[in-house]
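Okay, got some structures for you below.
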Structure I
Amino acid sequence: MAFQNDLFLRALNRQQTERTPVWLMRQAGRYLPEYNATRKRAGDFLSLCKNPELACEVTLQPIDRFGFDAAILFSDILTIPDALGLGLYFEQGEGPKFQRRIENDSDISGLGRIDPTVELRYVADAVSTIKRSLNQRVPLIGFSGSPWTLACYMIHGGGSGDDFLGVRKWMYSRPDALQQLLEKLSVVVADYLIMQIEAGADAVMVFDSWGGFLPEAHFERFSQKHIKIIVDRVHAASISIRQRQGQADGQPTPVIVFVKGGGQWLESIAATGAQAVGLDWTTHLGQARSRVGSRCALQGNLDPATLLGLPAHIEAEVARTLESFGPVSAGAGHIFNLGHGISQFTPPENVSCLVEAVANYSKKLR
């Protein structure tokens, strides 16, 4: 069954599109009154994530309101550390925390290989529920945090209060132990994404939210090589999944890799084999396009603060962003997005303005 709207997947595969597709990171979130109402019914954020029906409800809310070209699973990147037994919880105004953290080698060796279909079954159930409810309106994106980003939270024990200085210290004092943790997480992340594809995800995204904290000399060793392992495993497994489902076209499920603060490593990120590289707002789209060439599509990269401004400024910034990428030609793909997650203070009407501006202006550039 074909999608009613397949612009997102065509752009990912660098095929011709009549306009630039658009979706937003954290498009289901606190800026939407309907999301806040559902979250209140759930009781708290984590309960919302772990309830497949309510996770489906909030995933579809921005699709219904704004007509985005892709839906993204409503969940959290810290589901994996939680499943590994670290005890995730959220404190009001302080972000995520763990009941225990990784402090030594024995903590790492004590981490078993979880089966996502068991410990994270609620995520698979959410994906399949969302997929049914979408009824092929638009594609569904699954996701995970990267090994480096997950390790940052797991060693720190929660959010990024000190820019993960203690985690970065491990690179110079305990690099072998850090690598052991990253290798374990690479296996779990790949298994987790494959599970989401089995459940119905049409594309998956790896969020390396804290990759920008890595020194230039160590990005490939502590982040890129582990992401490449994940991309390779996901591609191989997804081809087999598609064959079992009767889609024997030999094409893997597309992977998007987003490294916040990773503009200097675009070539390295593209070398992971991902179908698209996500960009934050500090990178020039046109220059990025020149650097990665025809290796992959690009996703991004409007400053989220733009959506706190006036409609005229939003329209101007949308036009500037689209112009910076340039005309979309054969072999090039652009997916419009923010350079990071949408702010909870964003007026919903400004998102409507953005979606309309992307549609109208991108058609002019075709």
Structure II
Amino acid sequence: MMNDDLERVAIVASAQTQLRSAWGSMQHVDLIGATVKDLLNGSGFRIEDIDVVIDCGSDVLDGRSISNCGFLGAMGAHHKEESRVEEDGIFGAIYGANKVSGGSADVALVIAYSKPSESSVAGYYSTLSEPFYQRPLGLDHISAAGLLANQYLTYSGATEEDLITIAFESWRKASHNKDVQMLAAPSRDDIARAVRVADPLTAPQISRNVDGAVAILIAKESVARKLSIKPVWITGIGSAIDSHYLTERVPGKMKAAETATKFALKSAGITDIKQFKLAEVAATSSANEAMVVEAMGFAQFGKAINCYGDNSAVSINPSGGAIPADPIMATGLVRLHEAYKQLSGGYGEVKFDKAIAHGAGGLGMQNHCVITLEA
């Protein structure tokens, strides 16, 4: 239930490339162009109908300053308002929803892309760390994930076996997702016996960086009802940021994810998270995913594992989530795209009428964004 003075907005189309460990045959501009073309085909919208283009990526990962300027043609952004969000694409979706809801645009195109196969991912995350005390130590996303996982296990009472199960379920589900390229999903034993890259986490428990692009189209209600077969309404949004220093955060918890969720539920007019039977959440490790699930309110502290059994009341990441496929800067928007497909019939039978999508950014998942959807 967003502000009554503002027009309702909906996601009316979405598309993504396959997520691959490396797209050797396609550059950034190719991935973006293919995604936008796929998005518009059959949507009822033309490139001329789009009022504002919002692109999300990283100059550091791209290896050039103001890299979005090289992609304007592929995005269809010539002679249009175009904005860059140097953060995960789900934050761009909030920007686009507010632009449309506030009346400064009828239709917004939000694009996120990434090619970490051509970058130093550790170097990228190092640039996000505090430069005087943390960066000289080599703190990056993997070491941060290990530190956070140790805190989670110490303070929550969860076990290493719980974290292995969460990773196993993520890979198992992703193996059925045609948009995630992989040779084979690791078994539970594979995960448990793999090299520990950040104790207590083994390599398959750390999110796998992949190349890819994703895009969504957001329209105001009057436009959405005319052109979209089945719009999916954005009912609530929320975001929050935690301390830059890992030592200043609450041990074992993602408080910013909790705050972002509360804001999203409040703006949606929902008091009980249990109304959502589908959640697409992003995380850079199995421990971080457990912390996000608990922060959102789906499980008590240390009990996220209960959301991964056959008797769980909520379906967490039927797509597989971010552990098998983490296209940095696009991961959260992929979660929103997956939730939209579930609600709009993109996977055939519609099993859910509401969904909640989560994305994060920053070192050690410092920033969080949550969007609620309803069909």
Structure III
Amino acid sequence: MRASILAGILGLLMAGSAQAQVKIGIVGAITGPNAAFGAQIKNGASQAVDDINKAGGINGQKLVAVIGDDAGDPKQGVSVANKFASDGVKMVVGHFNSGVSIPASDVYLDAGIIQVTPASTNVKFTERGLWNTFRTCGRDDQQGAVAGTYLADHFKGKKIAFVHDKTPYGKGLADETLKALKAKGGKDVMFEGINAGEKDYSALVSKLKSADIGAVYFGGLHTEAGLIIRQMRDQGLTAPMMSGDGITDKEFVQIAGPGAAGTLMTFSPDARKNPNAKAAVAAFKAKGIDPEAYTLYSYAAVQVLAKAMAETGSSDGKKLADWLHQGKPTQTVIGEIAYDKKGDITRPDYVMYAWTKGTDGRIDYTGHELTQ
């Protein structure tokens, strides 16, 4: 009898211990060509988990980070999503690539897991009517509107080429930017797809050069953007490139070289300057991490999930989503976030930056916001 009572008590204690932890998946391209962005997601979300746990957790529960690597590949992303589901993950911060987030979200839907991406901007991600999809960033139609308007206003009479990497993100962003440009009376003279992962873009550059292109809009990520700029400059093509939030990493300049100066880029206002981020930025810098680009957006993704948990007293994905869909604001390191019924933020804001060479010789976009 005593043994069975003891076993029962131990069982209750173990059950209580299990209930006191909530697994949160953190996933992105930890390896592969987009690893710089995977590091941002991992660093940002992991720091938020640590800070929340140090402050006592949520309703007495501690968050347990489970890291996944999708390598920027849709198939691997689905595999990670299935593993998260079988491991009892309740909520996910990620993925980076829209082309990975979209198929993975279907797996999460079936498993009752809520997903908040800090970086996937493709319109389709939140347009499918799924209850479990949210983002802390804006959308390609909003970003494209800013880019297209800028091109129309500042490149009148110039021949504009559109190049994209054929991915849901890259082509989607190029499509939306061209749509906005046309709405303002502008037009493209070329719309070309490239294969991501290739190294030689000399044939593309020759085509751009012979067409006397005055500006190149690129829908894609920093690796290909950097290579194209480097090869444009090598062939004497001085036309500026404009791109989107897929090039927001210092690695872009390492690849592009000095020719990166003058590159235009749409991204949200620099979250590192937000007063709400002061303590978090200090914590990152103490670890030698520059919380650039999506780092703080990933931190904010954990914050909105934590707020929903605190308000509902639950870690059930559907309950968290229902609360977020009410549009109640959450204070985060990137500012106040509230959601519409689709899971999009109600305060999207993109600005134009120019990668500029500073007095120290470094090329950076920080502090170089342009007026529309």
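Bear in mind these aren't lab numbers, they're just calculated from the coordinates by the rules spelled out. The shown structure was predicted, so the numbers you read here are calculated from the model rather than taken from an experiment. Cβ atoms are built from the backbone, for glycine too; each structure is taken alone.
Please compute FRET efficiency 1/(1 + (r/R0)^6) of positions 88 and 240 (r between Cβ atoms, R0 = 25 Å, to 0.05) for structures I, II, III and give me the label with the greatest value.
Details: I: 0.20; II: 0.95; III: 0.00.
Top value of FRET efficiency 1/(1 + (r/R0)^6) of positions 88 and 240 (r between Cβ atoms, R0 = 25 Å, to 0.05), among I, II, III, belongs to structure II.
Taking mean count of other Cβ atoms within 10 Å over residues 24-31 from the coordinates of each of I, II, III, which one would give 25.4? Derived from the structure labelled III.
Ranked by relative contact order in percent (Cα under 8 Å, 6 or more apart), structures I, II, III are led by II, which has the greatest value.
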